1. Where is distance in nm of label points 7 Å out along Cα→Cβ at positions 69 and 261 largest, in which of P, Q?
2. Can you say which of P, Q returns 49 when percent of Cα pairs over 26 Å apart is computed?
3. If helix-only ellipticity at 222 nm (-39500 (n - 2.57) for each DSSP H run of 4 or more, over all residues; to 500) comes out at -10000 when worked out from the coordinates, which of P, Q was used?
4. As an exercise: FRET efficiency 1/(1 + (r/R0)^6) of positions 61 and 221 (r between Cβ atoms, R0 = 25 Å, to 0.05), calculated from one structure in P, Q, equals 0.70. Which structure is it?
5. One of P, Q was used to compute relative contact order in percent (Cα under 8 Å, 6 or more apart), and the result was 27. Which label is that?
6. For which of P, Q does FRET efficiency 1/(1 + (r/R0)^6) of positions 109 and 165 (r between Cβ atoms, R0 = 41 Å, to 0.05), calculated from the coordinates, equal 0.45?
7. Comparing P, Q, where is mean count of other Cβ atoms within 10 Å over residues 181-188 highest?
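Computed from the coordinates by the stated procedures, all read-outs in this text should not be read as laboratory data. Please read these numbers as outputs of a predicted model, since none were measured by experiment. Cβ atoms are built from the backbone, for glycine too; each structure is taken alone.
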Structure P
Amino acid sequence: MSRPFTIAHSLRVILAMGWSDFVLKYRGSFFGYLWSLAAPLVKFLVILYVFGPFMRDAIPDYPLYLFLGIILWEHFTHTTMGCMTMLHDKKSIIQKLRFPRILLIFSVGWTNFIIFLTHFCIFLFFALVLDITFTWTRFSMLLIFVQMTLLALGVGMMLSSFSLRFKDIPHLWSVMTQILFWLTPIMYPYSADRPFFEALLQVPGLMRDISWVRFLDIFVRFQPLSVLIHDARRAMIFSPSQAPSALHALGFTILCLLLFSIGVLIFIRRSQSFLQEY
């Protein structure tokens, strides 16, 4: 007789499976866990070298600003892609055992959260070296961790729900993340009072049709990843007076929770067809 999946039992399964996936991911590799640092570190060094000379005056503590944006971005992309690849990696388990498939999604979130925490510890080390003042407002980052997880898992579940039926979704999402990277203020400043693409509005010939430029500006300013990364920087790098307000934090948390809930509903409904779609 199979053991019922109570909340406590499900939590133990998620923690155990997520930790084992984290350990097995780097087993047998010469550099091991250091490979998880390779991609964000290389991206950080290249962008810092290319854009650093132009951004240092406009953005105080630009290396921290850039590194925090990159590790948040890497967590989002790895989590969403992991939710899709999980259905293939755990194919034998899904086909043989009856259990709530959503536990696999949560284990992906736990694995990637462990990786993110190690990256965040590196960020904290350099923040101490650069004499960033730590006040009680910095603890608002704990809420941002929750928002980050809800957002990444919500989008990941929506994508993975249809990734078996439509095999092009992982490839399409890989291309979309490349575009989204440039439409997220990771290497350039987040501006709330003037257009991001203000320079484009001055280019001759564009004034006849600038609707697409204004659309890009609105998208960059209000898309959830932009808000999340900007809030994290306000919480950890900027002065305490610039930390996200309680009302703003509540509103954005509700948005992330809504996206997560939609992802859960879609995934649970679609998971009934996974066996037939392999």
Structure Q
Amino acid sequence: MNWIHPYRALIERIEAVLKAPAIKEVLLPAAAPLIGESDEFGFVVLEDGSVGPFYVCLGDTYVSVAEFMSRQDGRGLDTISVARGVGSARLAESALGLGAFNALSQHLMRCAGFDPKAVGKGAEAEEKAALHVGMVGYFRPLMERLLARGVRVTVIEKLPQRVPADRGVEVFTSPAALAGCDRVLCTASVLINGSIDSILAACGGRVPVEVIGPSASGLPDPLFERGVASMGGVVIEDVARLKEAMAEGESWGAVGRKYQLTPACYPGAAELIARCR
């Protein structure tokens, strides 16, 4: 089954129960990112302050989202309608749709009184023991920590030139190389470009897959149903500080609080929806 169908079905279930706040604004980095050289994120902000991050460094995402929002004035957009764009063949529409889905998810969790920061494992993913880690997407700080511990790292990267040649890691463009790993850390950008199916197929249910990064801040049900072991996102609680950091081109990392959910500590969307009825 295509990965996007459960996402859209979940959006419909939420719409049937909640009147989602409209999109108040979409925050983008102060300058267009240098594709292949930096990892930058935008944020969908709802009227109630719920925030959904999304990756802006795929294709023309930054420019297209900026142009779209300039026409819309950033206000009054229907969150559900925008969220339905996730999985679109147009990368910018899919990216903005994922941001809206993440914001909608954060709204639902708040409505249900579920704090992912309080129930998640709270430990950084790289602290787990593994001898051979697959990394889908190049996470430089994480890779450095793994290499410092003597862990073998295999990177799957569509832009292999991003990975420094002198680090001694294995770099591939095909996910087939993941089959030999002990565990896989996967960027949530695979939900934007639709490559999650090929990643999960390559792992074949034998290798634990953990989806990580700000774009993984949505409800994890569709991925847990596909066998994903954990999903780590971020909660943004101070929109004013976020806007200040974005406007000044500074790191917003200190504004967000990371969390990591597993099937064992997550009650499920059905339970969260029931709490909001």
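1. If we compare distance in nm of label points 7 Å out along Cα→Cβ at positions 69 and 261 over P, Q, the biggest value is for P.
2. It was calculated from structure P.
3. The value was obtained from structure Q.
4. The read-out was computed on structure P.
5. Answer by label: P.
6. Considering all the candidates, the number was obtained from Q.
7. Q
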